[in-house]
Structure formats: C-alpha cells, structure tokens
1. Consider the structures 1, 2: one of them gives 24.2 for mean count of other Cβ atoms within 10 Å over residues 81-88 as calculated from the coordinates. Say which.
2. Work out which structure the value -24000 belongs to, where helix-only ellipticity at 222 nm (-39500 (n - 2.57) for each DSSP H run of 4 or more, over all residues; to 500) was derived from one of 1, 2.
3. With distance in nm of label points 7 Å out along Cα→Cβ at positions 233 and 249 coming out at 3.3, pick the structure among 1, 2 it was computed from.
4. Which of 1, 2 yields 58, 40, 40 for Cα extents along the principal axes in Å, as computed?
5. As an exercise: relative contact order in percent (Cα under 8 Å, 6 or more apart), calculated from one structure in 1, 2, equals 22. Which structure is it?
6. Identify the structure, out of 1, 2, from whose coordinates FRET efficiency 1/(1 + (r/R0)^6) of positions 113 and 225 (r between Cβ atoms, R0 = 30 Å, to 0.05) was calculated to give 0.60.
7. When FRET efficiency 1/(1 + (r/R0)^6) of positions 17 and 273 (r between Cβ atoms, R0 = 25 Å, to 0.05) is compared over structures 1, 2, which one is greatest?
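Values quoted throughout were computed directly from the atomic coordinates according to the rules given, and no laboratory measurement underlies them. Bear in mind the structure is a predicted one, so any value in this text is a computation, not a measurement. Cβ atoms are built from the backbone, for glycine too; each structure is taken alone.
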Structure 1
Amino acid sequence: MSRKTINKIYKKIKKYNKIVIARHVGPDPDSISSQVALRDVILNTFPNKEVYAVGCPASKFRYLGSLDKFKDEMYEEALLIVLDVPDKARVDGVNPDLFEETIKIDHHPHVETFCNIEWVDDTASSASQMVMELILSTKLKITKAAAEKLFIGVVADTNRFLFYYTTPKTFDLISNLIKATNIDFTNLYEALYLRPLKEMRFQGYIINNLNITENGLGYIKLTDKVLKEYNVDPASAGNMVNNFNYINELFAWVILSEDQYNNNIRGSIRSRGPIINEVATHYNGGGHIYASGVRLTEDSECDELIKELDQVCFEYKQNQKQ
C-alpha cells in the first residue's frame with residue numbers, strides 16, 4: 001500500500017511547479033526537520049520549481065533551517081503537502097481547502113481524512129522517517145544537509161531510538177541514509193540536546209515540584225509567573241518532558257504550562273504503560289498511545305485532565321497486579 005501511495009506522491013511532486021509544505025502548530029524538531037528537508041530535496045531535484053516550507057517559526061529550532069513566509073498567492077495552482085499532522089485544525093499557517101491538490105504524510109494514528117492523497121503510517125517512528133522513505137524510494141535527490149535534518153528528526157521523535165515505535169525499518173532507513181550521504185551523525189546530537197543553564201535549572205524546579213499520585217501519575221502546573229522567573233517560554237517544559245522517562249514511581253506524567261500569548265494552557269503527556277492518547281482527544285489534543293499533547297482553555301480543564309489520567313494509571317496498575 002505505501003509503495004503505491006509513495007509513487008502517487010512523487011508523481012504529484014513532479015507535476016506541480018508550486019509546492020507548499022506545512023506542518024502542525026507548535027513545531028518540534030521532527031516536524032520542522034521533515035518539512036525543511038523535503039523542501040530542499042525537491043528543489044535539489046527540480047531546481048525550477050517554487051517550493052516553500054511555511055508555518056510559525058520557533059527560534060530554538062533555527063539551527064534546522066529557515067522557513068518561508070506564506071503569501072496568499074501561494075494558494076494559486078499549488079500543491080500542499082502537510083507533514084506530521086493528523087487533523088486539519090492543527091495545520092499551521094495555511095488553509096488546506098484553498099489549494100488545488102493536497103497530500104498528507106503523517107505517522108500519528110488516523111484522526112481525520114482531509115487531503116486528496118493520504119499516507120498515514122502509525123508504525124513509523126516519525127514524519128522524518130516517512131520523508132526519508134519517500135526520498136530513498138523515488139528519484140528525489142537527497143542532499144547531505146537534508147539527510148542531517150532527517151536524522152535529527154528521527155532521533156528527536158524516538159528519543160535516541162528508545163521509544164517503542166523504533167522498528168527494524170527505522171534502522172534500515174537510517175543505515176541507507178548514512179550510506180548515501182556519509183553524514184557525521186555523532187556530531188548532530190549536540191545541536192539537539194545542548195541546553196542553556198536556565199533550562200536545566202528549570203528542569204530542577206519541575207522535578208522538585210512534581211506532584212505524584214498514589215496511582216503513579218506525575219503532574220505539575222507551571223504558571224506564567226514561574227516561566228518568567230526562569231526566563232523560559234511555554235514550550236520549554238514540553239521540550240523536556242521526555243527527560244522524566246525513567247522515574248520508578250511514575251507510570252505517566254503531564255506537564256501543563258500557561259501560555260499567555262496564545263491564551264491557552266499547553267499540556268505534554270508521556271507514559272510508560274497506560275494508554276494516554278484517548279484521554280488527550282477529550283482536551284483538544286491527541287497523539288501516540290504513550291506520547292500526546294493537549295491545548296486547554298481554563299484551569300478547571302487541567303483538573304479534569306489530571307483526574308482522567310490518574311484513572312487511566314489506576315486501571316493500568318490494577319491490570320499489572322492480575
């Protein structure tokens with residue numbers, strides 16, 4: 001199935017002279033890596049095309065490459081490729097309905113069909129892995145710089161190949177990528193994991209103030225006041241949520257950060273066993289079974305989310321005893 005879909009995607013890329021590549025709101029290394037790499041590879045293969053990677057930029061991921069400012073004329077006679085997005089509402093910066101044709105490439109569980117061609121593979125580790133497969137399976141011409149970005153995207157979404165959705169296929173594709181481009185992958189980790197001292201102090205604050213229920217749910221609410229005290233933005237906590245993977249007393253954990261600029265509360269949820277993405281869908285979110293995110297509008301929703309997650313942890317704990 002994927003091979004046939006990959007061929008369809010390549011034919012559409014070859015057909016259109018104007019291509020816009022978008023991803024989800026609240027970018028992470030995988031989403032930006034995959035869209036910038038795909039843009040650059042298409043331009044390397046077809047230098048006369050107009051190809052744009054769009055969306056709200058994130059200063060902390062500037063090292064992954066620059067984004068293009070979207071203009072309304074980019075809708076005209078254009079192909080849209082959306083990466084790493086399960087539903088239309090979370091596409092950043094563009095309206096998919098206004099493009100001539102649309103393609104979705106996504107590794108999340110299916111939520112909504114909104115594109116003409118959809119390649120959804122929830123067994124893939126990342127959008128970067130899927131873009132890697134697209135490139136290596138077609139006549140698209142990889143560049144060393146694009147390969148570096150795709151490697152970073154896979155590493156970021158698998159947390160250095162630690163997560164359950166890292167498969168033999170992931171390693172096969174990574175191996176082929178390295179053989180094809182000879183990237184110095186060991187030096188790529190520094191850009192991804194280097195942190196300013198203020199973030200490490202902030203991480204210390206989180207662990208010192210984390211609440212843990214008797215059912216094994218860890219949770220913390222970070223107010224705007226706390227974020228300003230540590231001089232970090234609301235995305236900072238979400239970017240370090242994987243750092244709490246190996247706390248013996250936790251089955252799942254959620255970090256909630258007040259985002260005054262967007263007038264909401266960001267939530268990043270992780271799990272070492274309980275299924276959490278079903279809960280996330282109740283709170284304007286979703287994701288993988290062990291890694292999800294939510295967007296809340298008021299503090300009472302935080303309490304409801306924590307209660308639901310605690311119940312999931314309780315049920316998981318009971319099943320473990322059986």
Structure 2
Amino acid sequence: MSMTKRLPKSRGLCIFYSLALILALLLIFHDNPLADPDTELLKKVCGCLLIGISCILVFLWYDRLMVLPLELYNSRKLIKRLAINDFKKRYAGSYMGIVWALAQPVVTVCMYYIVFDVIFQSRAQAVSGGVEVPYVLFLTAGLVPWFFFTEALTNGTTSLLEYNYLVKKVLFKISILPIIKIIAAMFIHIFFIGVLMLIAIIYGYYPTIYWLQFIYYVGCEFILVLSLSYATCSIVVFFRDLLQIISIGLQLFQWATPILWNIDIVPDRYKWIIKLNPMTYIVEGFRNTIYGDTWFFEHFYSSTYFWIFVVAAFCFGALIFKRSKPHFADVL
C-alpha cells in the first residue's frame with residue numbers, strides 16, 4: 001500500500017494544522033521575562049503571521065507540495081543504495097580510496113591548530129555567559145557544519161547536471177538525485193563531527209547529555225540544504241552561471257555567519273540581522289551542544305524562525321522543481 005493511500009489529503013491537512021496550532025500557542029504563551037516587551041510582541045505577531053500564511057499556502061497547494069515528499073519516501077531504499085555508490089565512486093580510481101575523504105578534515109583542523117594555537121597563541125575565545133573556550137574548538141565547531149553546508153549545497157546543485165543520463169530516462173524518478181548527493185556528503189560530515197568531539201575531549205570538554213543534540217542539528221542542516229538544493233538544481237539547468245554565483249555567494253556568506261568571529265561582538269540592536277541567516281542557528285547550535293550546556297528549545301524564537309524558513313524554502317523548491325521537471329530532458 002502506498003503512502004498516499006495511508007495519508008489522504010484530509011488527514012495530512014489535519015496533521016499539519018494541528019502542528020501549526022500547537023506552534024502558534026507555544027509562540028503566543030512563551031514568556032521571556034528578561035526580554036524587551038515590545039520586541040517580544042513583534043516576534044509573536046510576525047511568527048503568528050508567518051504560520052497563518054503557511055497554513056493558507058499548504059491548503060491551496062497541498063497536492064503539488066506532497067508530490068516530492070511522497071516520491072522520496074517511496075524511493076528510500078533506492079536512495080540509500082545510490083548514495084553509498086556515489087560516495088564510493090568519488091574515490092574509486094585512487095589507491096587510498098575513502099581515506100582521502102577523511103584526510104581533509106584532519107588536515108584542516110591541524111592547520112588551524114598550528115596557526116591559531118601555536119603561532120598566534122589564541123588560547124581562548126570568550127563566549128556567551130562569560131565562558132571561555134580554546135579558539136581552535138570555537139572555530140572547529142563553526143567550520144564543521146559550514147563545510148558540510150558548502151559541499152552538500154554545491155553537490156546538490158549540480159546533481160541533475162552530473163546525472164543527466166538518468167534525467168533523460170522517462171521512468172527514473174529524478175527527484176531523488178539531489179538527496180543522493182547530500183547523503184553522500186553526509187558520510188564525511190559524520191566523520192568530521194567525530195573529529196570535533198575528539199578535539200573537545202582533548203581540551204577537557206567531555207561528553208554530556210547535551211551532545212545528543214548533534215542528531216537534531218545535523219537533521220536541521222540536512223533538511224535546510226535539501227530544501228535549497230531543489231530550487232538551485234532546477235535553476236542551474238537553465239542558467240549555468242548560477243554555479244559561479246553560488247560559489248561567490250558562499251564566500252561572502254561565510255563572513256556573514258559567526259564562524260570565525262563571535263556573534264556576541266555584534267550590538268544587540270543589530271544581532272537579529274545576523275540571526276536571519278539560518279546557518280547562524282546551526283553554527284551556534286553546534287557550539288551550544290559542545291560547551292554551551294543549553295537545549296535547542298531554550299532558544300525558542302530562533303528555533304521557530306528556522307523551521308518556518310525551512311518549510312517555506314522546501315515548499316518553494318518543490319514547486320520550482322515540479323514546474324521545471326518536464327523541461328529538464330530537453331535542455332540537458
């Protein structure tokens with residue numbers, strides 16, 4: 001029995017509206033006594049407005065929006081197999097094979113250690129709450145999610161171009177191609193997270209229950225990249241210059257994300273601009289997981305904004321992909 005029969009439109013809408021209602025109630029009744037009342041009211045109004053708009057759009061475009069999730073779910077076994085094959089073939093012609101994929105994060109971390117800890121002796125980096133951590137740990141915690149984001153987004157964007165011979169096959173579900181490339185990039189990301197954990201332990205930050213949040217933040221980043229990739233992989237088929245634009249944009253985007261610098265140096269009245277960047281949520285989440293001792297739900301507004309952004313990006317990407325899909329084979 002297919003997923004479509006088990007989840008009819010009426011039930012799907014009911015589930016979505018129930019979750020939206022719960023989120024709206026949490027948003028309305030959430031209280032932060034230390035925050036500015038006017039700012040809190042603005043956040044609540046904007047959040048409820050975005051939730052309301054999302055409910056209207058899902059009601060109008062439900063059938064079109066559900067096509068992509070259903071295809072991914074029904075092809076989950078094929079996705080797993082092709083993702084493993086894609087990762088293996090990347091290093092198939094080399095003697096050391098997969099070792100090259102794992103060597104890059106190790107070399108990167110060693111380089112930053114030599115530069116910042118040995119040469120410049122940046123022993124500590126102040127973080128929120130007056131806590132200080134070694135700069136290498138602070139920096140690595142920001143680089144780990146960023147490296148995955150750049151590689152996964154680039155590979156997801158070029159997925160249709162790379163597998164153009166599959167795009168031309170009528171019976172092949174090309175919607176699984178972006179997620180295959182992203183899962184392949186995830187293998188290296190998981191190893192890099194292991195390197196981050198090892199660095200934390202070396203500097204005296206031992207595993208705690210908060211480290212379980214890695215699962216949450218990795219899932220957040222995966223869905224974020226997937227949502228963006230469906231839009232970019234569709235557009236790049238018709239506009240190849242998008243690859244160069246993304247490459248330059250990622251370089252600029254890196255400096256707009258608190259990776260090399262601390263977000264606390266930004267004045268409070270401008271900090272919300274930095275937090276509009278969804279990767280700020282991921283980077284700060286990785287740091288809070290390692291040494292911040294805070295749960296993701298304690299950053300209520302940031303979490304709410306991030307998921308509203310992701311849902312909107314996924315809907316936008318799914319619609320662009322569905323509309324462009326019939327013309328891919330003609331262009332490629």
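1. 1
2. 2
3. 1
4. For Cα extents along the principal axes in Å, the value 58, 40, 40 is produced by structure 1.
5. This value belongs to structure 2.
6. Structure 2 accounts for this read-out.
7. When FRET efficiency 1/(1 + (r/R0)^6) of positions 17 and 273 (r between Cβ atoms, R0 = 25 Å, to 0.05) is calculated for 1, 2, structure 2 comes out on top.
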